[in-house]
Structure P
Amino acid sequence: MSEIIFFDSTLRDGSHAIGHQLSAGNIKEYCRQIDDAGLYTTIVGHGNGLGASSLQVGLSAITDKDMLKCARKELKKTKLGVFLIPGFGTINDDINPAIDVGVDLFCVATHCTEADVTRQHIEYLRKKNKETYGVLMMYHMTSKEKLVEEALKMQSYGAQGVIIMDSAGASTPEMVSDTVSYLSQNIEIKLGFHAHNNLGLAVANSLIAIQNGVLIIDGTLRGFGAGAGNCQLEVLIGLLLKIGISTNLDLYRMMDVSDNIVAKIMKKPQEISSISLISGIAGVFSGFANHVKQAAERFKVDPRDIFMELGKRKMVAGQEDFIVDVAMYLASKKGSEKESYDIESLL
């Protein structure tokens, strides 16, 4: 088996769980302590990436540039990475300043059927000789054949790997096995997998992805992330060691950072709440959770119904504004025949 590399998104996906309020101190301390653990890259920034700090999806406590400067000073052995979704982030306003700070690695992400919008960004970064990966989010919303088509586009733009994201934590083990094996046989660049834990399967699905050809695992310490959280890296590493797969990572160091730093940043332990579970069942982006709760309270409707309606409408990350529309719609139906959701039809 080829060597697996690990992307650490604790300081990116974890930002969702605390309203994007990572402090300079949080970033400095984390990066200083994790640098010796052997991870390939530590990705830093707003949960939705460069340029995403906004009233719509949440304002960061400090600017992208300040976050990256903090991390750059501390990361000596681990590559400094960033995440960018075209539309939130731009070349002039976000990519060039990140390059100037000294970012080593870029993940350019889009919805799983819209790889075309990443072309300009990926090609620009490759011309700048920056290590660049394409990311296909919400992969469960399309077929494996379409995923190959989109991954091949990213490959043609110069991406050095493609990561598929189970953004809603909606994957079954069979889905992961079938999709990953098909993609790994049909693209030439590295394939990666990013799991969410809405159905309690993030670690198991990541292992299945590895067994079917994935060479990049993107996860977080302590599972720190949106909704039910991510694949908990230290647990996955322990599992891999248990079954005889070497990772060249310092598991004790990862455990120490998880216990002594990440646990203090988290507002509460990562868990599979009813909201996270319904998000996974509905196939809706985990990062919607806080927005859904706020809309449900404002309009006095059941947040689970909001998630089911969002799933019915096939809403994706970046469409947070529609959450209020859905809540208003459900509130308007009170007193009339209640909307009926067929959960089985969404699986």
Structure Q
Amino acid sequence: MKVLFASGNGYIPEFTGGVQSNTHHLVEQLVEHGHQASVLASLFGDGMFGFKARAKMKLLRQPAVVDNFPGYPVMRAWFPWEAAGFAVEKTRPDVAVVQCHKSVLLGKALQAEGVPLVVYLHNVEFHELAGDPRELGSALYIANSEFTARTYREKFGIESIVLPPTINEALYCTRTTGEFVTMINPYEEKGFDLAVKIAAACPEIPFLFVESWKLDDDHRARVENTIAPLSNVRLENRTNDMKTVYGRTKILLAPSKWEEAWGRVASEAHCSGIPVVGSRRGGLPEAIGPGGVVLDYDAPLADWASAVKRLWSDRQEYERLSAAALTFSKRPELDPSRQLIVFLDLLERAVRQGVRRAA
């Protein structure tokens, strides 16, 4: 098959996050099994990469610019839904997978080009859809967690196949020196404020905060000013090699404030037997499972600090949860080969359904 992934958000290297990591791994697996895959995404136009892309787009006078930065074709446009025809002409997809930002706009544009549609639901931020997904009547749906599937069923009456994020263990599995309690993505919605309070309540424990979504200068300054009084906290820049982070992590802290659809960092940490202390928000408890401790976000600070301190100092309890985390990472639902079978089956169903409609 020829598969087009489409999103109104940015893509590697301009933007990296859970959806981009998931898409990249799916593309790699599809290509490995003889399929063709490409991506349509938003162009941010920042930095040298963005400058070259903008110059190329202006020179060629086309609605999108094409590169092969990740190892496969990526078409980037200021407004990807306006470049749907361009992407279809370039790649001739048998099926398109739309996800996250502007999914409804993109879905309508691709359906207008006669492309069968699968919608991959990665979050419950309905305003990001730019429309009502029920308007994509013939589409099939994937949800990244039971929580996401249940939320869309209750809100829109949509039925979804649950397919958790696919994790390439080779990128995350490592031995760890256990130097830090690590919090990834120091944004308020990810629980940055609570993480700072927990660190302040555990002055004897080193904490590592790692940038994931790019921090602009003002945001970085606020983060740095907030942690400056805490001698046990350090901030590090984002990295493409997460082994360098997990390789120093003893406990992953995920005190998310918003309704996480999954909690990919928990699954990544589990690959190395790193237990997670996280919040009972959205699908995050599904991702943590028995491989950590789950607390209400609004639980007393003392409860959060106690959970971290116990895992840090109680060797027996740590080894128990570490083993549970590693075992949980091996469950069939997170087996990439099994996930690919489910994914391909849904794509094939969408193609067959498209053929019937055309007939």
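Observations on the model:
- Computed 1.9 for distance in nm of label points 7 Å out along Cα→Cβ at positions 171 and 195 - originating structure among P, Q: Q
- In terms of FRET efficiency 1/(1 + (r/R0)^6) of positions 35 and 131 (r between Cβ atoms, R0 = 35 Å, to 0.05), the structure with the greatest value among P, Q is P.
- FRET efficiency 1/(1 + (r/R0)^6) of positions 99 and 315 (r between Cβ atoms, R0 = 41 Å, to 0.05) from the coordinates reads 0.80; which among P, Q: P
- Read-out percent of Cα pairs over 32 Å apart, computed value 34, structure in P, Q: Q
- When distance in nm of label points 7 Å out along Cα→Cβ at positions 75 and 323 is worked out for each of P, Q, structure Q gives the greatest result.
- Of structures P, Q, the largest value of distance in nm of label points 7 Å out along Cα→Cβ at positions 139 and 179 belongs to Q.
- A value of 0.55 for FRET efficiency 1/(1 + (r/R0)^6) of positions 11 and 243 (r between Cβ atoms, R0 = 30 Å, to 0.05), calculated from one of P, Q, originates in structure P.
FYI, it's all coordinate maths here, none of it is from the lab. What you see is a predicted model, and the numbers here were worked out from it, not measured in a lab. Cβ atoms are built from the backbone, for glycine too; each structure is taken alone.
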